[in-house]
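Visitor: As structure tokens, here come the structures.
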Structure 1
């Protein structure tokens with residue numbers, strides 16, 4: 001029995017290992033910019049972002065090779081966000097501050113903010129950027145425009161280099177790359193517009209205006225919490241291609257600044273991903289069975305079961321070590337992989353339990369409850 005269980009655990013570990021290795025060749029950084037100056041609207045929704053917005057604007061305004069406008073929507077902030085943006089706008093005419101309208105029924109806050117920002121934009125390439133993201137190089141936006149041109153995709157996004165400081169940040173946040181590259185076949189994603197292969201990161205996301213308008217913008221996903229994935233899925237439902245790029249050298253971000261933010265931040269998106277009612281059980285079995293139990297089997301078994309478990313451990317740790325090097329993540333956290341996966345699964349079940357009790361996860365002083373009417377077919 002132990003041999004069979006260890007063999008099954010190895011199988012669960014081998015599949016994401018092979019896919020991760022294959023995806024490393026497909027998940028590429030942005031190309032060098034070769035286009036003449038391109039017109040880009042950088043759109044930043046901001047709610048109580050006084051600690052971030054000034055640095056975000058400063059990083060964007062250093063962009064070269066672009067005809068740039070930067071629009072910040074103040075989403076009913078109760079801090080100095082609007083005053084900081086207004087001060088920058090007074091010095092640089094490329095920056096505009098708009099005040100968000102009262103949130104409309106059925107909308108999630110960020111989706112409604114992005115909807116208003118897109119309406120205010122003037123240029124043909126719309127780049128939605130979170131306020132905690134920084135542009136790492138002066139040519140980053142021009143390279144992003146080049147990738148949109150070369151890929152032919154209507155929507156592209158990438159995971160920025162993730163800055164982590166607290167222990168839970170260092171343990172949980174690097175799993176973004178592991179889950180993305182270990183469970184999404186990028187070559188298949190690029191070969192089809194099948195919505196099942198939709199993936200996107202809302203921290204930095206670019207769309208062509210024509211495609212965005214043709215798909216109806218954010219309105220069809222107004223009640224979705226995981227806005228980037230929902231938008232990518234909706235684009236694909238409408239026959240539009242989406243793509244991903246490695247944003248490690250072009251953008252960086254400290255997504256969360258405390259253990260509570262890490263926990264609630266991952267929990268708020270859970271029900272539209274691994275923690276959905278459809279995926280929660282199989283994802284738990286796959287993640288715990290392939291990424292955690294091999295370590296237990298290796299400690300408890302001998303002979304063939306132990307050899308199989310040790311092979312599975314290699315399949316677990318090699319992707320994490322490669323990711324640590326390629327995406328500039330803390331190397332030691334790769335060795336905490338079973339702890340990280342256990343915590344990730346716990347967050348998914350925590351989010352599911354809260355929803356079952358009618359207590360959605362709060363975020364930025366708003367309760368998040370996805371509207372059933374907004375779910376895509």
Structure 2
């Protein structure tokens with residue numbers, strides 16, 4: 001690759017950031033955001049918009065995000081686009097890897113430069129490496145464990161960083177939900193953002209929904225409120241007795257980070273009780289995976305995962321194809337789905353499972369993120385499908 005004198009991604013001075021892979025590979029770049037170092041799993045995200053929503057999605061806890069789109073930071077940041085609900089929790093991604101340096105924001109909604117925003121949230125960043133080559137490496141060898149480090153002086157304990165990257169156990173077997181779940185119960189009534197109006201309020205709810213917070217996103221809660229729900233968000237370890245005592249019209253199983261089998265040790269018995277009660281239930285992402293575990297299926301670690309806002313999924317109940325937002329490194333193994341659990345959605349990239357429903361029961365889930373933020377709104381209909389199930393049960 002040719003270096004150009006006017007290319008800010010290739011300045012001729014000492015590197016101030018490193019990405020150290022578990023196999024000992026060292027990639028040199030230039031630091032941005034917070035100083036320090038963090039260990040995690042490196043994934044790549046193909047979304048062309050929505051970097052702030054991605055970086056604040058709790059599902060990315062334990063991961064270092066490589067953006068394949070080169071212009072990250074050009075619209076700045078603002079408070080409206082943050083997806084983290086529990087502001088006291090560890091922010092989603094541990095680090096961010098960019099091709100080029102961050103430019104000054106050019107958007108009327110921007111209130112802060114991305115670099116300052118990263119510093120404030122303690123997220124370490126690196127720019128100036130060939131993110132296409134890193135993406136090709138992940139596609140070839142899978143998502144590596146790594147350490148990202150930033151020091152303004154350019155001084156690093158390279159031996160220590162290599163050792164930390166090598167010894168980090170990875171996401172398999174890791175329950176990260178305690179890092180991101182809410183510490184106490186709270187209610188939500190904010191509805192989706194509208195142009196020139198901002199967010200609204202749901203003051204005439206039709207349904208009482210309990211949302212189990214494994215790392216829930218704000219736009220999920222807004223869309224639930226938007227279809228008529230008063231939402232009570234409860235911590236991930238809330239018992240089924242406490243949930244059902246609230247007499248919910250529906251129960252929502254949220255997205256979240258880590259290995260579903262690890263979180264499922266305490267979540268699956270609760271989900272089974274909710275299913276047994278006959279309460280309409282809707283799961284997204286980690287919630288989908290743990291619903292699969294609850295009915296007897298198994299989950300598996302993916303080679304490179306699905307991360308982006310351009311993933312085609314086929315809804316096999318309607319035959320329609322929707323473009324979806326995704327973020328997961330684990331998936332339900334469709335070959336282990338038991339009788340009574342029907343596959344409803346599949347990825348058109350690799351054929352992996354992207355949705356299930358339980359035969360004869362008001363219970364369904366999807367592997368992707370129908371709330372988008374970022375991404376297309378093709379899948380918003382699923383929130384209405386959940387509302388229809390609750391309405392049918394109430395009328396019966």
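No lab work stands behind these numbers, since they all come straight from the coordinates. All figures in this text were calculated on a predicted structure; none of them were measured in a lab. Cβ atoms are built from the backbone, for glycine too; each structure is taken alone.
Visitor: Suppose FRET efficiency 1/(1 + (r/R0)^6) of positions 171 and 195 (r between Cβ atoms, R0 = 41 Å, to 0.05) works out to 0.85; of 1, 2, which structure was it derived from?
Guide: Going through each structure in turn, the value belongs to 1.
Visitor: Which one of 1, 2 has helix-only ellipticity at 222 nm (-39500 (n - 2.57) for each DSSP H run of 4 or more, over all residues; to 500), as calculated from the coordinates, equal to -15000?
Guide: Answer for the origin of the read-out: 1.
Visitor: Can you spot which of 1, 2 the value 14.9 was calculated from, given it is mean count of other Cβ atoms within 10 Å over residues 107-114?
Guide: Computed on structure 2.
Visitor: Can you spot which of 1, 2 the value 1.9 was calculated from, given it is distance in nm of label points 7 Å out along Cα→Cβ at positions 267 and 291?
Guide: Source structure: 1.
Visitor: Relative contact order in percent (Cα under 8 Å, 6 or more apart) computed as 15: which structure among 1, 2?
Guide: Computed on structure 2.
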